[in-house]
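These notes open a run of structures that come right after.
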Structure P
Amino acid sequence: MKLTIQRLTFVSLIAIFFSLQLKAQTKAVLFEGVIVAGYVDHGCFINATGPAIKISKKPLSVLLGLLPGLRIKEDKVPPGTPKNTMTTPSLGFGFTAAYKHLALQLPFYYNSKTSTKNGKWNPGMGLGYKF
């Protein structure tokens with residue numbers, strides 16, 4: 001199995017997530033009040049943290065869960081071919097780490113299979129604000 005940056009990042013985040021869990025309070029949350037904007041797959045996203053498992057030890061909190069939001073991406077298609085809309089609702093999953101009011105997010109979004117490309121998961125990176 002080839003070790004890629006995505007796999008290394010994923011394994012590192014899981015290790016951090018579980019090491020925090022040993023010394024912190026863990027609970028399920030429906031909405032945490034975090035708004036994030038970022039970059040994924042040659043486009044951007046704006047999302048909030050949805051249902052998640054939250055591990056917190058003041059002033060740091062880490063969430064692993066779903067990320068409902070909007071993806072903004074323009075299709076690169078040949079002239080005469082219909083384009084998808086630029087803004088689409090999306091649901092991803094990922095990690096969100098918040099320190100006081102600053103939030104850093106590592107989301108994963110799925111692009112479905114088309115006639116020219118296979119479907120695959122795309123990692124992203126975002127920065128946001130925790131209310």
Structure Q
Amino acid sequence: MRALHVNPSDSTPIWSQIEEGLRRLVACGALTPGAAIPSVRDLARELSVNPATVAKAYQRLAGAGVLSVRRGDGTYVAEVPRAMGRPARQKEMREGALRYASLAATLGATRTESADELSAAWRRLDEPKGDKR
């Protein structure tokens with residue numbers, strides 16, 4: 001899991017950094033459906049964090065349908081994204097968009113700058129898959 005990093009001096013909680021990092025790895029295809037994820041203890045050791053911190057990130061990702069926990073076997077990237085109706089998906093995206101817009105505004109970014117960064121983020125996610133949107 002060398003592609004996953006945490007920054008203890010960042011104001012973002014470490015569990016959130018782990019959660020977002022794993023989401024990013026799944027989204028860009030670096031972690032494919034069905035791929036095994038390190039155990040809580042192994043990842044905690046690798047990142048030098050408390051196992052409870054990793055467990056919280058894993059629990060949130062499992063609850064969101066990104067990860068699948070198989071008791072006695074391990075944790076895996078979910079085979080299929082969680083079924084979500086359009087209204088629920090729009091609500092989740094709206095909340096995420098508001099968080100992003102708030103961040104951009106507090107950094108002094110313009111709407112054009114923030115839209116450009118969002119487009120660039122999509123391109124970065126698509127790179128490993130060769131999918132150009």
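Taking -17500 as the value of helix-only ellipticity at 222 nm (-39500 (n - 2.57) for each DSSP H run of 4 or more, over all residues; to 500) derived from one of the structures shown (P, Q), identify that structure.
Here the read-out was taken from Q.
If Rg and Dmax of the Cα atoms in Å is calculated from each of P, Q, which structure is the one that comes out at 16.3, 58?
The read-out comes from structure P.
Given 2.4 as the derived value for distance in nm of label points 7 Å out along Cα→Cβ at positions 9 and 57, which of the supplied structures P, Q does it correspond to? Intermediate results must be reported in sequence, preceding the final value.
On the way: P: 2.4; Q: 1.9.
Going label by label, the one that fits is P.
To which of P, Q does the computed value 3.5 (distance in nm of label points 7 Å out along Cα→Cβ at positions 41 and 81) belong?
This value belongs to structure Q.
Throughout, read-outs are computed from the coordinates displayed, never taken from laboratory work. Keep in mind it's a predicted model, so treat the numbers as computed, not measured. Cβ atoms are built from the backbone, for glycine too; each structure is taken alone.
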